[in-house]
1. Match the computed value 7 of percent of Cα pairs over 37 Å apart to one of the structures P, Q, and report its label.
2. With helix-only ellipticity at 222 nm (-39500 (n - 2.57) for each DSSP H run of 4 or more, over all residues; to 500) derived from the coordinates and found to be -12500, which of P, Q does the value describe?
3. To which of P, Q does the computed value 2.4 (distance in nm of label points 7 Å out along Cα→Cβ at positions 13 and 277) belong?
4. Work out which structure the value 3.0 belongs to, where distance in nm of label points 7 Å out along Cα→Cβ at positions 101 and 237 was derived from one of P, Q.
5. Tell me which of P, Q gives 27 when you compute relative contact order in percent (Cα under 8 Å, 6 or more apart).
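Just so you know, all these numbers are worked out from the coordinates, no wet-lab data involved. Not measured: the values here are computed from a predicted model. Cβ atoms are built from the backbone, for glycine too; each structure is taken alone.
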Structure P
Amino acid sequence: MRSLQWSVCRELWQNRSILIGPLAAGFILIASFVIGTIAAPERVAGLLTMAAETRHDAVARPYGFAAAMVALGALLVSVFYCLGALQGERVDRSILFWKSLPVSDTTTVLSKACIPLVVLPLLVLTVTLGVQAVMLLASTLAMIATGTDPAVLWRELPLLEMPIALLYGIGVMTVIQAPLYAWLLMVSAWARRRAALWAFLPLLGIGAAEQMVFGRHPRFRDLIEYLIMGPFARAFAVDPTRAAPPPVIDRIALLDPAAVFGGLGVWIGLGLTAAFLFIAIRLRLDREPA
């Protein structure tokens, strides 16, 4: 465990750009929200005059949007990191140095997997909570400036339940995306050049081939969509027939972990994650500089 911890720290020291995606998304969100609030402070107060059945969603939707944008930034960073994590050390020949250290290939690969599966989800949680705190502060000051009681705003937001719902959502997304990150690490360990092409071209090819064979019912695409988004769609107790916009998920009562982990799809995904990581470890064991 100590070697794994130091290996994760080494990844962060070597790839400081890992932090840029979520932090950049958070900075843009804060700047946009604060500027918009300063330009039109009465807009926040106007949301509280809406009908009771739509007021909560209107007030809470920007906070959910902020969480989604930070998570999207982390997803993009994770994809690009995984694609170059094991190929890059062969291209710059640093693999010769790292293999000379008393650190196993298993520890090295697992430390790289910890970046998208542990480090970035925790960063998303931290950045999102910070962004939402600043948004709440800006909204409170805007309401005070317009002569409105800010307690009305605070009552519309379940402040104690929002972090729990956020943590649950991030955890579910990490579990669902784990096979993708493990697949990218495996391809990065195997490919000598253009890991992105080798990672996505086979999936696109299988999808296109089945589209031609099955027409409007490509089973491979349905399987991928089920494994990736199926558990997340069932992770919350919301009405699937509800028209757009989607509901705001910020209450504990909406969480439904049994629907996620009680299904077969998420366990198939975790099994694929373990298999891809095992293959990546074996590939790194035999790989030489590119």
Structure Q
Amino acid sequence: MKGKNCIVTGGNSGIGFETALALAKLGANVVILSRNQDKAEAAVKSIKAKSQNNQVDYILCDLSSQMSIKDAAKYISRDFDQIDVLVNNAGTWFSKLELTEDGIERQFAVNHIAYFLLTHELLSLLAKSDDARVICVSSDSHFHGKIHFEDLTLGKKYHGLKAYAQSKLANVLFVYEFDRMLKKQSISNISINAVQPGLVKTDIGLKHTISLHGLAWRVRRLGGVSPAKGAETSIYLASSMGAKGESGQYWDKSKPKPSSKKSYDTEGATRLWQICKELCAIDDYFRPLHIKQGSA
């Protein structure tokens, strides 16, 4: 991984921090995206000290904001000629319905739209790598998910768990549809995969929750694994030669496994893709690749 350029969203804590640390230890140039400057600075300092790698930096980015995501992509494009690894890792959980500045339910915005938009914004840089790898952290919660096409905000009957499961199913649908589109265009230098990190001892269920939900998460996470353990599959997919060329799969414990029946719904994936394009005001998602190939 020495000299490879890696972007990790949510790299200031939890699974993202451990992923960024491992990649830095392998010699990669690592940039973490975080919305909190103090936490980002502390994380970068810690990663540099633990990895003995000074090629670690951060970019401030609020992943609930499409404008902030686009600004972060501009900063990345300014500093790097190509991107070899993009780990869409950051996630959130809310007990109550909140809409972002773009009018999107906050969990769906952070947990899914951010994956969709940031990947698009960085496509031209990913295309320049001989072996670009996009990793999207999903969850087995997607097995309980359903895409509520007629009410994506779940405004009629909001529940945090239902919104979370919907966002994680959207991740898997996105990965599969992205991979299908790459194959149709005979693009083989970019791979994309979804990851199930397992039940991990993080604070995701404590930050924006009502007291009852926070207590339930404190109890539930007692049976979870460490963030370092939860990051292992992301690290494997980002760095292992054994993962080269693997794409369009759902991974758990560094091995592919079947995802939910709903995740293989190609019509649903196409419909969701179109909705996300409209939410992000994207006309041609793969236009950066078309430009590179000289066909547009």
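1. Numbers: P: 26; Q: 7.
Considering all the candidates, the number was obtained from Q.
2. Matching structure: Q.
3. P
4. On the way: P: 4.8; Q: 3.0.
Of the options listed, only Q reproduces it.
5. Here the read-out was taken from P.
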